[in-house]
Structure 1
Amino acid sequence: MTVTTRSLTRAAAVSAAAAGAIFIAVQINHPPSDSFLTDTNEWVIRSTAKAVMGALALAGITGIYLRQVRQMRVLGLVGFVLFATGYLLLFATEIMAALVLPALTDQAPAFVNDVVITANGGTATGDIGHLQILFNLTGIGYIVGGLIFGIALFRARVLARWAAALLAVSTVATAALAFLPESFNRPMAVPEGVALIALGISLWRDQRNAVATTATPAAHTTAGEQLAVR
């Protein structure tokens with residue numbers, strides 16, 4: 001199989017759309033954080049799904065950025081670096097949640113509880129090392145990066161602008177969750193998922209239109225050559 005820029009861009013489009021779909025699906029019937037036990041199969045499955053979502057989103061936004069790197073300019077670069085960092089740290093956090101925390105639930109329940117509380121915006125009562133810094137950087141990268149990246153996408157005028165605006169608004173809106181009840185947490189994630197799905201579809205269509213545009217002149221040339229021969 002030949003790897004081309006077009007095939008990689010289409011793979012990024014599928015990744016972005018899949019990440020958005022997982023982002024929405026994982027919120028369905030999500031247990032409250034204060035009652036969600038880390039040693040259950042559901043915890044492992046949901047955390048693994050979130051890790052996969054983070055990896056797919058990282059691939060998706062990379063393809064989206066590279067498709068319009070010139071149009072997005074410096075603002076797009078800054079937004080991409082921050083947003084990609086946020087998703088990369090989110091991936092690392094969810095890997096830890098899926099593979100490490102369940103094994104420590106019986107041995108160090110207080111530590112696990114503090115990690116879960118801190119990851120959800122609370123304050124740890126014990127020592128969790130530098131994980132607080134990790135969670136803070138994840139939030140900054142995700143919220144600030146998503147806002148800047150969405151604005152740069154909107155200004156680039158290449159992909160669906162409404163999806164770019166929704167991405168910017170939905171990511172920065174998550175900052176309000178620190179002051180809202182947890183019942184707002186899951187519904188607030190849906191717009192972000194919709195934005196990723198829409199951007200993925202828009203990127204896919206953009207590639208399809210590019211193929212059609214490239215093929216049309218070739219067809220005209222062939223017809224002209226046939227008339228010349230006749």
Structure 2
Amino acid sequence: MECNLGKLDALKASIIFDLDGTLIDSAKDIQWVANTALSKIGVAPISYEEAVSFIGEGAPLFVKKMIAARSVETSQHDFLLEQFLKFYEEAVQFSKPYDNVVAVLEMLQANHNLGICTNKPLKPALKILKHLKLDHFFKCVTGGDNPLARKPDPRPLFKTSESVGDGPCIYVGDSEVDAETAKRANVPFLLFSEGYRKTPVENIPHTFQFSSFKELPELIEKVLVSGR
């Protein structure tokens with residue numbers, strides 16, 4: 001993959017990524033986790049489409065939405081969350097990076113500090129990154145079970161950016177939650193339009209949007225050169 005980095009070499013940034021729906025397509029694995037948990041109480045499985053619609057706000061809210069969708073007693077929440085988290089670390093069978101992610105990360109890593117800020121719990125996040133051989137790209141991974149908060153609270157993004165190194169922060173994500181996080185943090189937001197968003201691209205605040213990772217380096221260069 002060819003890309004003219006231009007002025008990008010001279011401008012070092014902290015580029016922070018969301019994980020599920022941004023760098024990796026993991027919905028099938030998350031669906032498997034959910035349905036394995038539901039099977040423990042004899043409840044019908046959720047569909048792939050339901051799983052995608054529940055992703056983005058962390059495991060506790062995923063389980064809450066799952067319970068509502070299947071009219072399960074709310075008293076089962078803690079048990080189902082325990083089961084969900086138990087199987088989450090094993091969910092590596094179907095997940096894969098989106099096209100061109102690895103090549104782009106290699107390109108960006110040469111000049112920038114990279115990190116991940118996700119609402120996925122930390123242990124499953126680290127497990128899937130290692131399984132997919134993506135872990136070496138990132139100087140910091142912040143999970144949704146961090147002691148500060150979950151997105152869209154901006155504090156996890158601030159912490160991740162500070163941990164990876166100096167330079168302006170740019171956030172790359174796929175969802176309404178990611179957009180709100182970037183807005184609250186007052187940082188540029190690059191929206192990957194092929195992830196797990198629930199609303200049209202035009203209704204999600206963003207600096208730039210892209211449908212292929214081949215486009216990302218040029219967009220980062222535009223942000224850095226313009227200071228947007």
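Of the structures labelled 1, 2, which one yields 30, 29, 26 when Cα extents along the principal axes in Å, for residues 94-197 alone is computed from its coordinates? Computing Cα extents along the principal axes in Å, for residues 94-197 alone on every structure in 1, 2 gives 30, 29, 26 only for 2.
Quick check: 14.8 is what I get for mean count of other Cβ atoms within 10 Å over residues 70-77, calculated from one of 1, 2. Which structure matches? Answer for the origin of the read-out: 1. Across the set 1, 2, mean count of other Cβ atoms within 10 Å over residues 86-93 reaches its highest value in structure 1.
Can you say which of 1, 2 returns 17.4, 58 when Rg and Dmax of the Cα atoms in Å is computed? Of the options listed, only 2 reproduces it. Determine which structure produced the value 22.0 for mean count of other Cβ atoms within 10 Å over residues 30-37, calculated from the coordinates; the candidates are 1, 2. Derived from the structure labelled 2.
One of 1, 2 was used to calculate helix-only ellipticity at 222 nm (-39500 (n - 2.57) for each DSSP H run of 4 or more, over all residues; to 500), giving -27000; which? Label of the originating structure: 1.
None of the figures in this text is laboratory data; all of them are computed from the coordinates on show. Predicted model, so just to flag it, every value in this text is computed and none were measured. Cβ atoms are built from the backbone, for glycine too; each structure is taken alone.
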